[in-house]
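Here, each number is a calculation from the coordinates, and none is a lab measurement. The structure presented is a predicted model; accordingly, all values stated were derived computationally and were not measured. Cβ atoms are built from the backbone, for glycine too; each structure is taken alone.
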Structure P
Amino acid sequence: MEKIRQENNLNIPNALTVLRLVLLPLFALRYLAGDARHALIIYVLVQLSDFLDGFIARRLGQITSFGKLMDPLADKLLLLTALVCFGVKGRVPWGVIALVLGKECLMIAGGIFALRRRIVVQAKMVGKVSTALFAAAVVCFLLGWSPWNLLLLYAGVAVTLAALAFYIVNFWKMLHPHEKKEA
C-alpha cells in the first residue's frame, strides 16, 4: 500500500484498460447470442491487452494510481460479466456467481475506503493466481471443455476467498499499525 500522488493518467496502459472495459458488452452480446467462438476471441484479446498494459506500464514506468485502481476493476468486471453470461445459459450455479460478486463488492468497498485514506491497495500474488484460474475456467467454458471448466472455476473460487482473507488481514494491519501482538 502506498500514498497516492498526482500524475498523468493519459498513457497507453490506461488506454488499454479502458479498451478492455469497452469490450465487455461486446463479449456478453456475442456469447449470449450463441457465438462462443467470437466471444472467445474477444475474451482472449481482452486478456492479452491486460497482460500488455501491465507489461508496458512496468517497462516504461507508466504505473499510475488510475491503472492500479482500474486494471483490477476491469478484471473483476470481465470475470463477473463472463460468470453472469454462463449463469444465464445455465452453465454456472447462481450461488457461485453470488459468492464471487459478494467478494468483489467487498474488495471494491475496501478499495474505496482505502482510497479515501489516500492509500492504494496493490494486487498480491494470491489475487493474480485466482485471476489466472478464473481466466482458464472461462476459456474452458467457451471451448466446452468439461469437467475442466468447473474444476478451474471452483479452484478459482477457493483461491479468491483466500485472497479476500489475505487482503482483510493486511488492510487491518495497515489501519492499525500500532496494535501489539499478544504472546
Structure Q
Amino acid sequence: MALLTSISRRLESILEWVLIVLMILLTLNVIVAVSFRIVGDSLSWYDEVAAVQLSWITYYGAGLAALKRRHIGFDSVLLAIPMPFRMVCVALAEIIVLGFFYVLATTGWEVLQVLEGDMLVSLTWVPVQFTQSVIPIGGVLFITCELLSLPRYWQMTAKGKSLEYADIEEEVETEMKKAGNA
C-alpha cells in the first residue's frame, strides 16, 4: 500500500504541474490573442490552439480528479447500502468506469490512425494526431489513476467512511500537528 501511495503522490504532483503549465500557456495564448485583436491585427491560430489546450486541461484534470476520487459521486447513497451489497456496487461501478475508459482509449487510438497525415487548419505544420493524442492518453491516464486510488477507496468504503471526509480529516490532523510543533 505504501508503494501505491508513493506512486499516487508522484503522479499527482506531475499532473498538477502539467495542468499548471497548460493553464499558464492557455492564459498567455488568450492574452496575446486579445492584445493583437485590440491593435486590429487578429491571429488566425489562437482559437484553434486554445480549444486544443482546453481539451488537454480537461483530460489531464479528469485524471487528477480520478486519482483524488473527486469526481461527482454518490458516497452518501453508496454508504447507505448495507454490506456486502455495497462492495458489489463499488466493484460494478469500477468495472463500468474502467470499461468506458478502455473503450475511449482504444477508440481514441483508432481515431489517431485515421487522422494520420491531417494537419491543423490554421497551423498547417501541426499534425492533428498530436492534438488528438490526448484522447487515448487521457483514457489510459484515467484508468491508471482509477486503479491507483481504488485500494484506498475500497478500504474506506468497506469501513463505511467517505473518502472525501477522510481526506479532510487527515489534512486537519496534519495542520493541527504542525501548529502544535510550531
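Here mean count of other Cβ atoms within 10 Å over residues 77-84 has been calculated and equals 11.0, so which of P, Q was it run on? Could you put the intermediate results ahead of the total?
Values: P: 20.6; Q: 11.0.
Structure of origin is Q.
Comparing FRET efficiency 1/(1 + (r/R0)^6) of positions 61 and 109 (r between Cβ atoms, R0 = 30 Å, to 0.05) across P, Q, which structure shows the greatest value? Each step should come with its number before you reach the end.
Details: P: 0.50; Q: 0.90.
If we compare FRET efficiency 1/(1 + (r/R0)^6) of positions 61 and 109 (r between Cβ atoms, R0 = 30 Å, to 0.05) over P, Q, the biggest value is for Q.
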(Q) With distance in nm of label points 7 Å out along Cα→Cβ at positions 21 and 85 as the yardstick, tell me which of P, Q scores highest. (A) Q
(Q) Once Kirkwood radius over Cα pairs in Å is calculated for all of P, Q, which comes out largest? (A) Q
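Looking just at distance in nm of label points 7 Å out along Cα→Cβ at positions 13 and 101, which of the labels P, Q belongs to the structure with the highest value? Display every interim value, and only then the final one.
Numbers: P: 3.2; Q: 2.2.
Result for distance in nm of label points 7 Å out along Cα→Cβ at positions 13 and 101 over P, Q: largest is P.
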